[in-house]
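Undergrad: Listed next: structures, encoded as structure tokens.
Bear in mind that the values in this text are calculations on the coordinates, not laboratory data. This one's a predicted model, so the numbers in the text were calculated from it and none came from an experiment. Cβ atoms are built from the backbone, for glycine too; each structure is taken alone.
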Structure 1
Amino acid sequence: MTEKFPGFRPGLAILQVGNRDDSNLYIHMKLKAAAEIGISANHIKLPNTATEADVLKCIASLNADPAVHGFIVQLPLDSDNPINTEKITNAVAPEKDVDGLSSINAGKLSRGDLGDCFIPCTPKGCMELIRQTGVQVAGKRAVVIGRSKIVGAPMHDLLLWNNATVTTCHSKTSTLAEEVGKADILVVAAGRAEMVKGEWIKPGAIVIDCGINHVPDSTKASGKRVVGDVAYNSAKEKASFITPVPGGVGPMTVAMLMQSTVESAQRFLEKFQPGKWTIQYNQLTLKMPVPR
């Protein structure tokens, strides 16, 4: 891209509301990754006094900025005022929605239009991790635990359109252990520390753990440690491939955000390639009376 268009840099903007510690950490990781690969990244931080109108105004500005090829709204929104998250994510222009959270991109994914939408970065990263194992997804039985719009629901769609037979489990699933035991591919995004036990895992299964949970640990200076949604030590004895927490899905999520930003910039160049179009303006004369 830079060889063909010297001086051009993909542009990424990150819009944050408030000052959550976890959001600050995630944004730092994204900005660091962008700097390492030459993406021009801009961090816009609104105070926690920001209103919904303030956030929408900022989004409108980013939608109109030709130097911004993709942008994300860091969730959750840490505001003292009520803000409709769905309204905010849907205000992002679909062609710049590199987080894939707008209803338009989600709808395209659910319909199988994978080449014409942005896919949420965590599920996209999970699919890449699964591909890296070399295991063929088509024909496999996959189980997704969790149905959030950010991970669970799009993960189901991705696996389905890659020809897996997919079951989604959630908090109301009464036969969770039984369903997990059938999975050739298991993706867990439930937000409950070590809820999936090693003895549930089908021997040889691929296990992708999207969970980030803090549990007490007196041996740590902080008094706590990070674990996933899967009991890693027992599960690794059964699984053929398993992602650790931390250091598994998280870095891949950031990598997929960078990839989507570059893809968005490429689409921008294809649409507005210099010299591609010759535009001629002709003055029109209004004819009166107007013909029927």
Structure 2
Amino acid sequence: MTSTTTSRIVWPRPGMAGCVFCTIIRDTRGVTLDAAQRFNFFPAAPLCSIAWVLAGDCHLIDHPDQMEDPAMGKKVPALSVFGPQLGPLVSWNPGETYGVSISFYPDAFSAMTGLDLSRFTGRMVEAEAVLPERMLMSCRSFADAVRRDDVENSLPALEAELQDIWAGARPAGIGAIRSIEDWSRYLLHRAAMTDLGRSTRQIARRIKSWTGVSRRDIQGLGHTEQLYAKLHEALEKDDVDWAQLAATTGFADQAHMIRQMRRHTGLTPEQLRRRAREHEAFWAYRLLEQYFTMPDAR
């Protein structure tokens, strides 16, 4: 038995700029965790993901009552697609698990798959039901390769295949994207510059089709991202002044900041600070630290 779980971020290769946000690897095999530690808490995000459950099982918690009996939650398929999530996402593993997920900027995912993402917001579906054949075959080959070898040796081939698909779908003019806020500005500019109509309503409809998320929601998630960044900076200095944090991140007041954080995480800033530091189930929030401390890796 090992003593610690493994949670890692792999940043995308340069050729996937504007397409892949990151790859996350989670491995709890050989580690004894109690039932509460086997929950997985994730913040809201406008991203789409392809997820592989390579060992063990995973159940999606979509109702508060399921927190008491998480095995009642919908079982996540071995290969699944998650649409953008406007609220926090929770899952649970009944035992040891080994999983990988690749998160995509939603407009890139829509371009690569041809999907209208307005149908997938807040949903999880079987990959076989929605992915085009070429991408589906690549995902299956990756799963087979990981089971024979490991993620580190298998991921480059999948990345190369995805990069080739992206090259054929990539819109002109896309550059380096460093944050959700950067991406939202690029997306608005792209939606406004198309020849298919430039009225406010047409732009809003285009953004919703490309991303599954409204312009207002995207801007709200970008705002929360900046709050995460400032909170991380304050925690590094061990100097958290909640009122000052609200002011420096552009919220009307501390109460507004708390409401926004609750909407996207289910927790107040203080609850999130404490649980992300102490609780195994909040491992995904600890990975966010790498997002803020290694910006050049993106």
Structure 3
Amino acid sequence: MSIMTNDLAIESAAALGPPAQRGKWREAIARRQLIAFFVLAFVFSWYPWIIAIWRGRTSGPNPLGPLIAALIVTGLVEGRAGLRTLLGRMVRARIGVRWYAIVFLLPVALCAIAMAIMAAFGTGAVLPTAVAWRELPDRFVFVFLFIGLGEEPGWRGFALPRLQQKHTPLFASLILAPIWALWHLPLLGNEFPLPVIPAFLISLLGGTLIQTWLFNRTKGSVFAQMLFHATVNTVGAGLIFPLFKGSTFVVFWYVYAALWMIAGAFTVFLSGEAEVRSPSR
């Protein structure tokens, strides 16, 4: 993995031209690391969607875009040392049993509470099918390797630590959340029907607050973020969302989003405004 990322950094540097010119490019990117990352993340992620629109088709974003952007900008600005730091966060698995419990059980609990609320108001749904349960492990692995690995090294591994160098965790989250939401634009109206888009955006804000708190409490473990993201998507899209149809699906989404926002606000309360700096490397 390190050889591959080093080659990527070398090739990216070579594409910038002679050494003097590369030095100017590096200085410019170093001064605007976050802007460079966000631009590249959108370019690498949205190109399938843009091509599909041009051809009159539909497509989602490339989930590996944020990862590619993070590797390129880190390699250009910080070289091998920066890449080692990023990759170290991606494999930082020693976070403690308590945090693994939160990573896996919090998304399940929020879905379960949302379903209980729906049932209490007489709009409950049938339980997931045996087929859905059997497919769950394969779905989790797929989501972890493509969506968790593709997104989290960028959003949480690269962007969040740099945002927290200047801002509190809360303000860093408020900056990152709308950018992350905009990145999902190709999915809006397709995977997320128009009536549930506001709820989806609310859930993203709550999720961002939770993931910032989780990132800081696990000493910057991107591995934990990847697992959390995979659990959220697997339990939601794989098990729960298909149980609701029509207007009931819309109502469920707003209940679900409200719970994410409440949980996110609770993590802000737990963190406090004194927590400013990003975790140590």
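Undergrad: With mean projected area of the Cα convex hull in nm², for residues 24-159 alone derived from the coordinates and found to be 9.6, which of 1, 2, 3 does the value describe?
TA: Details: 1: 9.6; 2: 8.2; 3: 12.7.
Working through the options, I get structure 1.
Undergrad: Suppose helix-only ellipticity at 222 nm (-39500 (n - 2.57) for each DSSP H run of 4 or more, over all residues; to 500) works out to -10500; of 1, 2, 3, which structure was it derived from?
TA: This value belongs to structure 1.
Undergrad: Further, regarding this structure: Starting from the value 22.6: which structure in 1, 2, 3 was mean count of other Cβ atoms within 10 Å over residues 40-47 calculated from?
TA: Comparing all candidates, it corresponds to 2.
Undergrad: Suppose you compute relative contact order in percent (Cα under 8 Å, 6 or more apart) for every structure in 1, 2, 3: which one lands on 26?
TA: Working: 1: 15; 2: 22; 3: 26.
Answer by label: 3.
Undergrad: Comparing 1, 2, 3, where is FRET efficiency 1/(1 + (r/R0)^6) of positions 112 and 248 (r between Cβ atoms, R0 = 30 Å, to 0.05) highest?
TA: The maximum falls on structure 3.
Undergrad: When distance in nm of label points 7 Å out along Cα→Cβ at positions 144 and 216 is calculated for each of the structures 1, 2, 3, which structure yields the highest value?
TA: Ranking 1, 2, 3 on distance in nm of label points 7 Å out along Cα→Cβ at positions 144 and 216, first place is 2.
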